[in-house]
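Multiple structures follow.
Readers should treat all values here as calculations from the given coordinates under stated rules, not as data from a laboratory. A quick note: this is a predicted structure, and the numbers were derived from the prediction, not measured. Cβ atoms are built from the backbone, for glycine too; each structure is taken alone.
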Structure P
Amino acid sequence: MRHRFLTDHSEMEEIIRKCQVCHIAMVDPDGRPYLLPFNFGYEKDILYFHSARMGKKMGILINNPHVCVEFSTDYLLRFQSEKVGCSYTMKYRSVLAYGKVEFIEDPQQKTRIMNIVMKNYVSGEFIYNPPSMNEIYCWIVKIDKLEGKINGY
């Protein structure tokens, strides 16, 4: 294996910005892990999310707001010898971000969060329907710790 751990913050941010989806790991009240994919926004060591107000994940996050967010990209299967299974490896770049969920209720802040999330996928200006905005949670994760790893690059 030719992996290396990342220490350069800007290199880890580059990986985050390349991703279209992240995965959030949380722990349910029974101590079991629960992992889901999410769309997201990112600015200055803060991750931005939105979701329905109801559901299993909301119950978990309200009960235990500590999360680990995974980002990975640039996958490429490589091998030294096509017939030797042990010679296969996957090239990739990945980052883990640790933090705590904070729910945002202020309507202006929710609009700002939605704009940050949208900016990760499309450009332009957007409007948001107030009844729809009342039906969602907007939440942030201030990153406490970043860990990165690259294999094969």
Structure Q
Amino acid sequence: MKKRDLRNLRIVAWIGFVIYLIAMVYFLFFCEKMGRVSGVDYRYNLKPFAEIRRCLQYIYTDRYRYSMTLNLFGNVGCFVPLGFVLPFLSSKRWSFIKVTLLSVSASVLIEVMQLITKLGCCDIDDVILNTCGGMLGYILFLLCRGIYRLVTKRKTV
């Protein structure tokens, strides 16, 4: 890939990443459809895997299927871009451990902010699911990078 093409791709990735961050802030703190109303029936969970277990228990019932699926896959999915895009944007070398620690740190920061502001629900399971999403994003990044290297190596041979 030419330097100019890589630079343009990084610019697009930065724009996408900024849009992603803005959307995350909106959905985590301001979206009323997601239950982001201050102080109304505030709950928190500090028992690991309690909410995940509850979601898996009720995911097959018609009444709760949408909300349980959104909780499980939404928390994982919202951190996949973090694990995928940051290693691409940064000139530093990222490792699985660094991405995992960043995902844990960012998720804990979000949950503490939700606890303090009483917007959303502070949940240790969200930290677990978000971290899994960040790790999954990094694995996808490594796969894409490996495929790109294989394709470009074959073109030069």
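Ranked by distance in nm of label points 7 Å out along Cα→Cβ at positions 61 and 133, structures P, Q are led by Q, which has the greatest value. For helix-only ellipticity at 222 nm (-39500 (n - 2.57) for each DSSP H run of 4 or more, over all residues; to 500), the calculated result is -6500, so let me know which of P, Q that is. Value -6500 for helix-only ellipticity at 222 nm (-39500 (n - 2.57) for each DSSP H run of 4 or more, over all residues; to 500) corresponds to P out of P, Q.
Given a computed value of 18.2 for mean count of other Cβ atoms within 10 Å over residues 45-52, which structure among P, Q does it belong to? Computed on structure P.
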